[in-house]
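Heads up, there are several structures right after this.
What follows draws every value from the coordinates through simple rules; no lab data is involved. Predicted model, so just to flag it, every value in this text is computed and none were measured. Cβ atoms are built from the backbone, for glycine too; each structure is taken alone.
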Structure I
Amino acid sequence: MFIDTHAHLNFEAFELDNGQVIERAKIAGVEKIIIPSSNLKTSLKAIEIAEKFEGVFAAVGLHPIHVKDEAFDEENFQKLAKNKKVVAIGEIGLDYYYDKSNLLNQKEVLIKSIKLAQVVSKPIIVHSREAAADILPILMTESPIPSGVMHCFQEDWQFAQAVLEMGFYLSFTGLITFSKNQKTIEVLKETPLERILIETDCPYMTPEPYRGKRNEPTYVIEVAKKIAEIKKIPLEKVETQTTKNAEKLFKI
C-alpha cells in the first residue's frame, strides 16, 4: 500500500472526475490520500470529498499565496479542523517566489495556523518557497511545535537537518524524477527513510514518465520508485516505510 500525502483533488482540475481518480489510485495500490487545502473554500471541498470516500482524508488551511486576498478566518478554520476526517492543518507556510509585498501578513497567518494546530492537536503541512531563512525562526519560536512535514521539499541539506532535528518529516514529489534537481536528490540521499513521505502535489509536479499529463495520486508510485533507485533499496522497503511514516504522523 502507498499513501499520497498531498493531492489537491479539491482543485478545479479534478472537479469532474475526482471519484474516478480516487478509484484509479486504489486499483494501483494507493489506498490512502490526503487532500490539503489552500483557503476556506478548498478546505470545505477537501472535507466534502474526504467524507465520500474511505481512505481519503483532508487538511485545512490558508496557503501563503492567498493571504493577500483572504483573511485567516480563525473561527471557521477551527470548526473545520475538528472534523474527524481532517488529519492536519495545511498547507500553510511562506512563499516568497510569487510576491514579497506581504511578508508580514504571511508570517502572521503562519503563526496563527501553528497555534490552531496546537489547539486541535494535529500536525502541520508546511509550504516553504524561497523562505527558509524566515520560516525556521518561526518554527523554532513556537512551543510546543506541532509535528509536521515540509511538503514538496526543495531546500538545502542545512535546512533539512534543522527541521529533521525538530521532528519534522520531509516529503518528496515527482521533482526528484527530473535530472536537473540534483540538490533535492542529495538531500534525499542523506535523509533517513524513517523520516520521508511521498506525495504527488497533483495536479502539479507530474513525474517522469508522465510529464505533460495532469498529475494524479496513482503516479505517487513513480516517486517511490525513484527513491528506491536513489537510495539503492527495494521498492517494497520504500512502500512499507513511507506508509508507516504517514500513518504515524497523520494517525490514519
Structure II
Amino acid sequence: MKEQIAVTTPLQAAIQWSLASFDQQSWVKKISDSTSSTHYPIKLLRYWFMYHFIKAQQQRLGRSIRVCEIGVDRGQMRRYMQDAGFTDIECWEAVDYKLQPELSESGYTKQIQANVDVPEFQLAEKYDVIIVLHLLEHLFKPENLVAKLAPALMSDGVLIGGFPAVPQIIQAYRQEKIRKTAADFGHVSTFSPQRVKSMAESCGLNLDFLSGTYMLRKRNFALENYPFWVRLNLLWGALFPSLSGEIYWQIRK
C-alpha cells in the first residue's frame, strides 16, 4: 500500500525538514561557489528544496521514480541527491542545450542535448518528477515550456523548480526593465508567487507548495555555519515569499 503523504506547508518545511543533506555536499559546494567555506551556504537551499520535494514524491508513490531534469548545468542537482544517499530512482535523465563533461560523473541514466525554447521541443517519455531549477527565468515565454511539460508528467507527477522572486505589484515593470539589458541567456522573465499559481492553473496543474528562501545571503557569512540562521531565513521565506530572494515550488498533475 502506498504511504499517504500530507502536503507539507512552507512553515512546516522551514522548521521540520532536515538539514543533514548539507553534510555530504563538498562537490556541490565547490561547483556552486568554490570560494565559499560555510557549512550551510544559503545558495545551496535551491538543491535542498528539490531534494525534499523528490524524497516526498518517492514516499508518496511508494516506488522508484522516473526523473527528468531540464537545464542541468554540471549536474549539481543529481549529485546533491546522490551524495545525500538517495537511490530510489528508476531513471534520471538530463536535458540541456549544452552537455557539460561533469555530467558523466553525476549518475544520469541518459543525456539529451536539446533547445527547450524552440517550438518543436517535447519530451518523448513520461516522468514522476520534472525539474526546471533556475531555468524559466531565462526564457521569454516560460509558460509555453510548462505547457509542453505538463503532458509528460505521469499521473500524480510533479513539476518542481525555482527562481528569483519579486512582488506581484512590480513583476511586469521589473521584467520589462531587465529585458532591455539582458545578456545572452540572461534573466528575461520575472516571477511572483501569483504568477507561479497562474502558470500552474493555465496548464491544468495544481500548486501545492511555494516558499521563499532567504532574507539575507552573503558569501562566507559566518552565521551560515549555524542551523538557526538557515531556519530563520527559511521562516522569513515561508512568511514573505515575494520579499525573499528566491522562491521554490511544486506543482502537481
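If you rank structures I, II by distance in nm of label points 7 Å out along Cα→Cβ at positions 92 and 140, which sits at the top with the largest value?
II
Using FRET efficiency 1/(1 + (r/R0)^6) of positions 116 and 188 (r between Cβ atoms, R0 = 35 Å, to 0.05), single out the structure from I, II with the greatest value.
II
Output the label of whichever structure in I, II has the greatest value of mean projected area of the Cα convex hull in nm², for residues 68-107 alone.
Greatest value across I, II: structure I.
Continuing with the same structure: Match the computed value 1.00 of FRET efficiency 1/(1 + (r/R0)^6) of positions 20 and 228 (r between Cβ atoms, R0 = 30 Å, to 0.05) to one of the structures I, II, and report its label.
The correct label is II.
From I, II, which structure was helix-only ellipticity at 222 nm (-39500 (n - 2.57) for each DSSP H run of 4 or more, over all residues; to 500) = -13000 calculated on?
I
Quick check: 23.5 is what I get for mean count of other Cβ atoms within 10 Å over residues 44-51, calculated from one of I, II. Which structure matches?
Considering all the candidates, the number was obtained from II.
Computing distance in nm of label points 7 Å out along Cα→Cβ at positions 132 and 148 gives 1.7 for which of I, II?
Derived from I, not from the others.
Comparing I, II, where is distance in nm of label points 7 Å out along Cα→Cβ at positions 124 and 236 highest?
II
On to the next question. In terms of mean count of other Cβ atoms within 10 Å over residues 76-83, which of structures I, II is highest?
Evaluating mean count of other Cβ atoms within 10 Å over residues 76-83 on every structure, the highest lands on II.
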